[in-house]
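Derivation of every value follows stated rules applied to the coordinates shown; laboratory data play no part. If you're wondering where the values come from, they're calculated on a predicted model, not measured in any experiment. Cβ atoms are built from the backbone, for glycine too; each structure is taken alone.
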Structure I
Amino acid sequence: MLGFSGTREWVYPQSITGRFTTLRRWTFFALHLILLVPPWVMVGGHPLLLIDIPARQVFLAGTIFTSSDSFFFLLLLLFLAFALFFFTSLWGRLWCGYACPQTVFLETWIRSLEIWIEGDRSQRKRRDRQGWSFDRVWRKVAKWASFLAVSILLAMAIVSLFAPARELWTGGSGSLAYSFVAFFTFLWYLDFTWFREQFCNFLCPYARFQSALTDDETLLIGYDPARGEPRGGKEAAVDGRCIACQKCVVVCPQGIDIRDGFQMECIQCARCIDACVSVMDRLGHRTLVEYTSLAEQEGRTVRRLRPRTVVYGGLLVALVAFGFTLMAQRLPFEATVNRVPGSLFTLDPDGYIRNTYLLKITNNKPGDAPVEFQVSVEGIPGAQVLAQDVELASTETRTLPLIVRVPQDQGLGRTTLIEVRIVSPDGEIDIPTTFKTGATIDAGTHRD
């Protein structure tokens with residue numbers, strides 16, 4: 001399983017430094033902050049980000065979203081989808097090389113630990129070709145143990161987005177949370193020790209449909225055959241042609257040769273660019289591997305504004321505008337009104353017709369201070385409304401009885417539309433419902 005049966009063709013990417021490698025490291029650092037920091041930062045008494053699936057609540061930057069806000073989740077999914085389409089049409093597999101968790105964790109943790117424990121490419125290859133020895137055994141055990149530690153750390157960080165971090169990391173969470181920790185640990189450990197680049201090549205669907213999102217003007221990493229061929233020879237170093245040093249090949253984490261042209265396996269990580277730059281700079285020539293496009297290589301003008309980018313960009317702008325508009329109108333509480341089951345109306349002994357409802361109010365405003373809610377009914381002049389005002393703490397839900405009484409001689413029809421108004425310091429909600437009288441039934445009839 002761990003790569004010594006001869007059936008697994010291992011890739012030994014050589015370490016490299018350069019402008020794009022440095023840029024990726026800063027990007028990876030920022031993405032680690034996004035993963036690790038939010039569960040520990042408290043805003044309004046709740047984590048900066050917590051997805052509480054059992055309670056069907058999402059805490060995000062001091063805002064509480066519930067199941068009634070599912071439309072925002074749909075907008076988010078649409079935004080992410082069209083953002084992927086838009087950025088892919090412009091800059092190719094930017095996601096794969098700079099933001100995919102597979103790339104981020106492999107490059108940040110696994111490659112670094114592997115080089116630290118077993119050495120760089122040539123040393124690792126030499127040790128793996130040799131027989132088992134004490135030196136090889138302790139290095140392998142140390143490496144696999146460190147991979148397991150990283151897998152547990154990342155699994156805990158991921159589950160911390162779905163369970164309170166302080167309870168999870170101190171052993172206070174339930175068995176379900178730790179079951180998911182074990183599950184994610186297994187997945188990451190399998191990926192780090194075995195799957196690695198095979199995930200990108202065989203499992204990830206993005207590589208399969210990216211060709212439908214790109215065209216000749218999409219940015220990609222390419223080798224310039226016009227300046228680089230023919231390769232090798234004594235004159236290559238002088239002419240600025242490819243000297244066949246193979247450095248762009250040995251640094252590739254996917255095990256491909258960028259000089260063979262655009263390939264599905266390329267994750268556009270730009271390690272080959274840094275490798276070629278490090279060689280060609282010493283020879284006084286421009287790199288042969290760079291960010292380019294098929295149109296640019298053919299001498300055509302590259303258009304950033306073209307039909308697919310305009311459509312994707314327009315959809316993104318529309319989604320963002322629509323989302324912000326909905327957020328501006330959103331109130332931090334929910335309310336529903338339902339008639340008491342099995343009851344339409346009741347004729348009271350004093351001649352009043354009574355309708356009884358159940359009013360459910362949920363306070364979605366974060367913070368320690370309770371929020372007061374006032375209830376009133378509009379639509380029937382002179383109606384008696386029996387409803388209590390209520391104070392609710394953050395995330396608290398309460399169901400209250402609401403009684404509306406009207407004199408029988410007021411002459412209302414069988415069904416009258418009314419509105420139940422719930423008012424808080426943050427706004428008000430009007431909920432339409434109906435008042436039933438049984439106008440066609442004899443006055444002395446009692447109905448439940």
Structure II
Amino acid sequence: MSSEGLFDMLLVSKPIFKNREYLRPSYTPEELPHRGEQIHQLARILVAPLRGETPSNLFIYGKTGTGKTASVKHVVKELKRVSDHAPRMVEPVYLNCEVVNTQYRILATLANTFLDKLRERYGREYVNSLGFPESVPMTGWPTDEVYRCFFRALDHDPQLAVIVLDEIDRLVLKSGDEVLYNLTRMNSDLIKAKVSIVGISNDLNFMNYLDPRVRSSLSEEEIVFPPYNALQLKDILEKRAEMSYVDGVLGDGVISLCAAHAAREHGDARRALDLLRIAGELAEREGVEMATVTHVRRAFEKMEKDKMVEVVRTLPSQSKLVLFSVVLLTERNSRKIVTGDVYAVYRALCRQSGLDVLTQRRVSDLISELDMLGIINAQIISKGRYGRTKEITLSIPPIQARAAVQEEHPIDSIESLQLPRQLTLV
């Protein structure tokens with residue numbers, strides 16, 4: 001088959017999208033529908049520097065896709081725009097703690113950010129004459145030295161640093177809350193500059209992880225972002241669809257169905273936008289000129305599969321091995337899988353992977369957790385005087401579970417394991 005003109009043929013077909021980037025989570029719209037109240041709350045708190053005052057630290061929480069990050073970025077951008085005539089310069093810094101997730105990396109990033117700002121204002125030669133380094137490396141220095149560099153660079157000028165820590169729970173769960181303690185206490189030592197922390201979290205129980213001293217400092221002000229309802233999601237999708245799709249390519253009910261699916265998923269606007277985009281992409285790949293509710297349903301199935309693979313990928317190692325035991329038994333076994341079979345394969349996997357072997361009772365608990373996540377189905381059955389056991393089936397295709405688990409545990413087949421003789425695999 002000749003590949004000549006392969007892309008020419010695709011490019012001349014009638015397009016569905018004007019610009020699909022407007023449907024991606026990375027796009028922040030100029031207007032945020034149905035978040036006016038939360039945006040005004042943010043503005044009332046962050047207006048303080050425009051009056052020469054230091055704003056309170058602020059904690060924002062709500063489920064994924066409720067507009068937290070977009071609202072904060074919008075307000076902080078406006079704050080920066082109108083701050084030219086404020087008594088202090090306002091310097092917002094946005095950090096995603098899923099990426100910058102240790103105390104060292106947070107402080108090093110902040111130090112480098114404010115060193116760059118100093119060089120913009122005064123020139124490289126002047127900044128170097130003050131004894132500052134060219135940059136702070138992302139590893140290798142003592143943490144207190146990194147902190148001192150950030151502190152000096154920040155306090156050189158009368159300015160307010162608004163430090164936005166998105167996914168702040170990821171930082172605390174990985175590295176503890178020491179960096180939050182240091183940042184929330186800086187104002188008592190700073191002379192010219194001031195700091196305001198804005199923490200954003202999807203975890204409604206996040207505050208329970210913090211030391212009481214950090215909790216009281218961080219949550220001086222709190223804003224809750226409620227989930228969107230189906231009508232609000234429909235309104236958001238209609239606005240984005242107008243920007244993203246060619247007129248007339250969305251069939252009847254497409255937007256309503258996307259909104260209804262996302263409303264059931266805790267009002268997640270990000271999920272609704274992904275669903276609308278993927279439905280269009282499926283139609284585009286088919287070479288049809290209209291996306292229909294059938295494409296939405298197929299997009300939903302695809303996203304559910306992708307989401308489950310991500311859940312499997314983030315499981316702890318022991319849970320992965322329990323799941324992999326079920327996968328191997330499913331691939332090799334025609335009879336019903338019970339807890340004892342899973343435990344025998346699990347023990348062999350632990351020996352091969354060099355991990356500690358948990359008790360059968362604990363493995364039974366892990367099976368129950370996998371059942372709650374919807375990855376497997378574990379039904380308790382009675383065996384009369386022999387007690388009870390769990391009859392286990394996979395709820396996702398074995399190939400998907402295997403691909404996600406094998407990133408950490410590359411085991412080819414059940415035949416490669418040393419199993420007890422009593423485990424006969426039919």
At a computed -11500 (helix-only ellipticity at 222 nm (-39500 (n - 2.57) for each DSSP H run of 4 or more, over all residues; to 500)), which of I, II = I
Comparing structures I, II by distance in nm of label points 7 Å out along Cα→Cβ at positions 41 and 241, which one has the largest value?
-> I
Comparison of I, II by distance in nm of label points 7 Å out along Cα→Cβ at positions 121 and 153 - largest value held by | I
Thinking only about Kirkwood radius over Cα pairs in Å, which of I, II has the largest value?
-> I
Mean count of other Cβ atoms within 10 Å over residues 65-72 was computed and gave 14.5; which structure, I, II, did it come from?
-> I
Structure responsible for 18.6, with mean count of other Cβ atoms within 10 Å over residues 105-112 calculated and labels I, II on offer | I
Value 17.8 of mean count of other Cβ atoms within 10 Å over residues 217-224 was derived from the coordinates of, among I, II, structure II
